[in-house]
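*Asks:* Structures incoming, each one as structure tokens.
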Structure P
Amino acid sequence: MNTRGLATSAALALSLLLILSCAGRAGAQSSGVGRVFRGWVGEYAVRMTLRRGAGGELSGSYSYEGRGGELSLKGTVGADGSFTLDEYDGAKQTGNFKGQWHERDYEPEARIEGDWTKPGGGGGQSFSLSEELAGGGRVTSKRIKEENKQRGYSIDAEYPQVEGAEGFNRLVESFVTKEVGDFKRNPGGAPRRGEPANDLHVNYSMRLATDEFQSVEFTTSHFEQGMIHPQYWLSVINYDRKSGRQLELADLFRPGSSYLQKISSAAVARLRKMNEEDGGMYLNDAEWDKGASPELKNYQNWTLTARGLAVTFEPYQVGPFAAGAPAVLIPYAELKGVIRPGGPLASLSK
């Protein structure tokens, strides 16, 4: 588990306790299989299921906390990723989503973002959601929410629970409970009038949930009185259900093999592709080049997915703070020569 402190801005969000059967990503775009997205519309946390047809048709539904039922969605997405979705409550249109669908084969998950408005315009709220890659597992979200005005802090922590994966569930719950407990023991000074309170926010990206493995990445954000912006740190839990333990990166590969060189080479190629496609600022400085070199310390934030090994780089690791924390996906086929026979990746890489 990696828990190095970092700095960036983050938003508080509500969360849902929903059980979902999450579809795999492979072939979903062309077949119209439902794909699950988690994120926010304004301050409301939502889970949205979308089906994307071969001709660009979009359909699906979503719900948010406090609402008793689902709202239906219908729209289209263009070849450039721009999309519109009309929202309906029964036969009545209640809103419209307009935004961009971001999806590249060298990133772990798809993202959708843009603005929601009322049918006649107005009431606009931004939205941002990322695809949840559970890989067929049934996932619920649990939440710890607390506010203490006397001590001037608030907590909003969300974490996954996977049906039938008791060992993983205990590990995840213990991790989040510790994050919350550490914060409550020292949340920071009391805020002055008109200034934001100290807060802790924990969010997650579920990358895999199968009978064999559970893999999740956490982002923990901590804002304290006097900070210019929050600090945050990344943590990953990669759990092998059969052995009942967390996996280390070395567990995936042949002992003595050049797996770090292969991972580094593949990651660098994808970061440079990001530069070409969207004007990224990665690896354009000698120090940032070191952040993607084949050293174990550079590849602590890794997770398993159905399609490949996902690696997330920390802010400042391979680019300036404004470049964020890029995540790349390395297909298992590119690592085939170094994968440990009979190891954790043997079934995933078939």
Structure Q
Amino acid sequence: MAAELWVQPTGRLDEVAGAALEAGADRVVTTPEEAEEVASVGRVPLAHREGDTIELGDRRARIVAIEDPDDQEQARKLAGEVDTLVVAASDWSIIPLENLLAWTGDGTDLFARVETADEAEIALTTLETGADGILLATDDPARVHEVASRIDREGGLLELARAEVTAIEPAGMGDRVCVDTTSLLEPDEGLLVGSRSAFLALVASEATEAGYVSSRPFRVNAGAVHGYALAPDDETRYLSEVRAGTELTAVDREGNTRTVTTGRAKIERRPMLLVELATDDAEGSLVLQNAETIRLVTPQGPTSVAELDDGDEVLVHEAHEGGRHFGQAIEETVQEV
């Protein structure tokens, strides 16, 4: 999933904070004295810095400068003791970020304090996962947009598998959810949806023209209200719970991901289809509206459910096996059929 972006203005406070707001930065890091001036720019999400500590409500981050092996050892000791470890280095090319990523594990998020977009890219692409976030220290508003663009591009890669359609049949009338996002989606981009949280199929956006129906590139007709949809941080949301402001994960057929925000969700009663799928390792299903404009993403691109046949292949994500508690993966024995 996309890394977080925190921006620490080192000059031109109003301009940099404004750029952070425009670029969708997660936080602007300020001293208490700077906070009032930054707040005048707009509803900017703030984090307060005192020395090497950053306070974010119930989260606390520590900044550690790393110049030599002793500094690395200090950072290692903090792993697991703070919510977020922010690593600052004068030369990112010689810092073994792989070691830091291994030390932090699941208990502590690792952020990199950078000053350029190239430094941010190093931090984002180290190992398969990269840093959890970037703290950009800058007095240049343009640099904020550049780093935000890099983060969006490196939003994360999700593993997709090919699943065979084993059955597709009418499923009576049901309540389905149209998710209208605040982003323009590509034709082969959509949402991962399914009746099992561990087996989600890629439902395409309505960016493709369909005869008498104009394209709606911001929309995904995602399926029945009971379905799960993938959200950031490997969480899921019931489609019935999606509403304005809900963040979901958009995915394309290459597995590239980005976070999109729901602008509107529409629930309407429509004729439905049950689509059953299987890979070599698992089975799953989803219930979609029975309409030509509804498409699943295949290895070749979006295909209408009206044209799908048994034996065709579509793209799915086989996720965490176990339970979900308020959308978060937990270890427990559970069967969803």
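Readers should treat all values here as calculations from the given coordinates under stated rules, not as data from a laboratory. Every value quoted in this text rests on a predicted model; they were computed, and no experiment measured them. Cβ atoms are built from the backbone, for glycine too; each structure is taken alone.
*Asks:* As an exercise: Cα extents along the principal axes in Å, for residues 225-272 alone, calculated from one structure in P, Q, equals 48, 36, 16. Which structure is it?
*Replies:* Corresponding structure: P.
*Asks:* Using Cα extents along the principal axes in Å as the calculated read-out, with 61, 55, 44 as its value, let me know the right label among P, Q.
*Replies:* For Cα extents along the principal axes in Å, the value 61, 55, 44 is produced by structure P.
*Asks:* If you work out FRET efficiency 1/(1 + (r/R0)^6) of positions 57 and 145 (r between Cβ atoms, R0 = 35 Å, to 0.05) for P, Q, which one comes out largest?
*Replies:* On the way: P: 0.40; Q: 0.85.
Evaluating FRET efficiency 1/(1 + (r/R0)^6) of positions 57 and 145 (r between Cβ atoms, R0 = 35 Å, to 0.05) on every structure, the highest lands on Q.
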